[in-house]
Structure formats: C-alpha cells, structure tokens
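Undergrad: I've put the structures underneath this note.
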Structure I
Amino acid sequence: MSEPGDEPVDGVVDPELAAELPGLRLRWTVVAAGGGRTPRALKRRLEDVSTRFRGADAIALRTRPVPRAYRAFFRQVGLDPDVDRTPVEQAAVERLIRGELHSGDRVADALVLAVLETGVPVVAFAEGALEGDVVLRAARAGETLPSGDYAHDVPRGRLVLADGRGPVAVLFGRMSDRHAAGRERAPVRLVAVQVPGVPRAHVDEALWLAAGALAELD
C-alpha cells in the first residue's frame, strides 16, 4: 500500500485505445484514507485556493496549458467541453456559485484540492470494492455501471474505468456508487488519467495532493 508521497504507478490502458490516442496514460496510488468530515487543515487549504478563483480567473482557466489539454482531449473523444465541462472548469464554476470550495465531505474536498491546484482530475475508489486492476478502455455493448445514474446503460464506445467485473466509472463522468470511497478509514485507490500534452509530474502531483489530504489527521 502506498503512503502519501510515494511514487504513483502506471495503470492499464487498453492497447487499441493507446494506439488510437498516443500519450494517453493511467496513473494510480493507494492510500489508507480517512473519510468523514473535512478536517480543519484541508478546509484552510481550500479557503486559500478559493481566493485565487474569482470570476476573471475562472474565465482564464481554460487558456492554461493543462486545462487546455483536457479540453482538447474531450473533443478527441466526442465530448463538447463547452457543454460537458472539464473537471477543473466544473470545480471553478461551483466555487463561483457557492462562494466557497469546501463541501464538508473529506473525499470530495481532497479531490477538489487536487484538480484546482494542478488541473488534473482524480477519482477515488474504495479499494475493497474493486476486483483487480482498474483499466481504461471503451465500453462494450450492453455494459452498465453497477449502480448510479448510468446503471441502466453505458453507451458503447464511451470511455470507462473498469475492473475485472466491468465498468466502475464513466471517464470524467458518473462513477458507481458501490465503488465510491466511503466515510470509514479504509484503503482508497486514487486514479488519474494523463491526457496528451500533460506532463506526468502534474498527474503525480495531483495524486500526491489528494493522498495527503485524505491521510492527514485533523
């Protein structure tokens, strides 16, 4: 099991997908994480970050290299980033709407910290709910998420994160409620997708930030 600051490792990308989209990578780490309420230290960090994301900053966000790379990737895979916002843009918009970043949920707030500081989105899975490796691939005909909004259907060809039993999250979309990291202190697998044009250092920093926020004591 990884400790915060340990080197994340490469995940599995379907070979056909990797050949179609050169530069696409998966990185992950596992941390013994504490769920529940957001600790004071994480809340203070989010308050500091929040001061940097006012109206003009949110508008300029998409022009920065890492957010711009994710916008370009959205278009490559058939998503319109002006309709389906990239995770960092969505987090910035929610900050403007709510007036603050912290939600009170430790896992959600750790992921918001990571994406706003680096531009790289991170997904948190309950390690005990996963069956083997998490793989980035295209959804197959008839596949579903085990639970959640897409439980009835995942469109064929939509990119998903899947374990040995099938999809556990739609890439940059809904994840299975059954596989989401919970409130108890238990191992959490943090997964990040490195798209073309994004340095690996940014991806690993996002994973370290999320891991550290989940592991630190109040």
Structure II
Amino acid sequence: MTLANWRNEPDAALAYFAKAMPLAPDGEPKLRLRHIASRSYALLGNSPSLKEALQAAREDRDLAAKRPDDLSVSFGGEFAFGSARAAACAAAAWLEIGDGVEAAKCAQEALNAYNQLPPARRPYSQINGIKIDLAAAHLGMGDRDGAIQALGNVLTLPTEKRNTSLTGRMRRVGHLLSGSPWAHDHDARQLAEQVSGWLTKKSTVLIN
C-alpha cells in the first residue's frame, strides 16, 4: 500500500487494503492499514472516506494498547506503528486535501508523542518531516509566523541529512510560499529564500 501511494497509485493501494484487512490481526496492524488507506483517500481527494478511515482507526488504537503486535515489539523499526507515526500519517493525509487545521493538530500530536521518547530514540527524519508538514499546515491556515516557528532548526540540518522524504515535504512549503497571500509579504519572501537555499543544498540562516 505504501509503495503504491508513493507511485501515486491510490486505487492500487486501496485494492491491497481490501485484501489485507480480513487477514490483519486486530490492533496495531489494522491501525497501520487504516492510516495508510487514509493517505490513499487523500490522494483521491475523498475526504469522507479519509475521515471514516481515521475514525475507525481510533478503535484499533485502543485495541493496540491491549494487544501488543509481535512484529512491532520483536523487530520494531519500520515494522512499528505507534501513536506518533499514526498521528504523523494522519497529518500528511489532511495536508494532502488542504485541511490545515486538522493537519496541524495531528502533526503537533505526533511531535508531542516523539518528544516523550528518550533523545537517543527520537528518529530525526520522522520528526523533521513532521515539523515541515506542520509548517505547511500553518501556511495553509494563513499563519506565516507559525510556519517560521515550525521550521525552526530544520533549516539548519546538515546537507547529508536532507533526505528524499524531507526534500519532498520542503518543496511543498516552497510551493505554498510562492502563491497567495505570501508573494508580497517580506518575512514570507525571506522564508521562501531560505527554503530555496535549503533545497539547493546551500547554507541557510534562520529569520531573527
């Protein structure tokens, strides 16, 4: 499903979803499937089905707390899908359909969950990706200052840590900054220049 979404084939992802749900154990596996499906619905612009998938996932989250998934517990890493990843996935889905309010709420929930982990266990890529999505959500709500604050130290990431996932998200921010109402906003234009420099791997300086 994830790979199909990456290929922009949401219909294929949902076909996998229909096959997977009857086989998946209750709890975290179904939680993950529904959140990936929400991304598929977002790509299709299907807001009602996106909401339905995320509402159903709330029950899966309750079950996940009672029934630990062996694959998640034993292997973790990409196989783990806890509350932080769920919230981040929901944020990306809401962002895809242009709902900045819900996207910001879910992104902040994800950041709060990751911040509860010991520093050594906090995944830098996921956390910085969420911050970029949070910035995009704020821009979608017309909140320039919120976007500047969300990006914070993301703009100072070393070039070797600016992976494909992060650059793709940052391009969305750059695209939002290129349109209304930011074209004639001085601070927004300054932020747009920093984002452009970040994407071209030039050094950036934070806005004071």
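Undergrad: If helix-only ellipticity at 222 nm (-39500 (n - 2.57) for each DSSP H run of 4 or more, over all residues; to 500) is calculated from each of I, II, which structure is the one that comes out at -21000?
TA: Working: I: -10500; II: -21000.
Only one of I, II returns -21000 for helix-only ellipticity at 222 nm (-39500 (n - 2.57) for each DSSP H run of 4 or more, over all residues; to 500), namely II.
Undergrad: Starting from the value 32: which structure in I, II was relative contact order in percent (Cα under 8 Å, 6 or more apart) calculated from?
TA: Going label by label, the one that fits is I.
Undergrad: Further, regarding this structure: Who wins on FRET efficiency 1/(1 + (r/R0)^6) of positions 42 and 186 (r between Cβ atoms, R0 = 30 Å, to 0.05) among I, II, i.e. which is largest?
TA: Once FRET efficiency 1/(1 + (r/R0)^6) of positions 42 and 186 (r between Cβ atoms, R0 = 30 Å, to 0.05) is worked out for each structure, I has the highest.
Undergrad: Compute mean projected area of the Cα convex hull in nm² for each of I, II and report the one that scores greatest.
TA: Numbers: I: 11.1; II: 11.9.
Largest calculated value belongs to II.
Read-outs throughout are calculated quantities, based only on the coordinates presented, and are distinct from any laboratory measurement. None of these values were measured; they are calculated from a predicted model. Cβ atoms are built from the backbone, for glycine too; each structure is taken alone.
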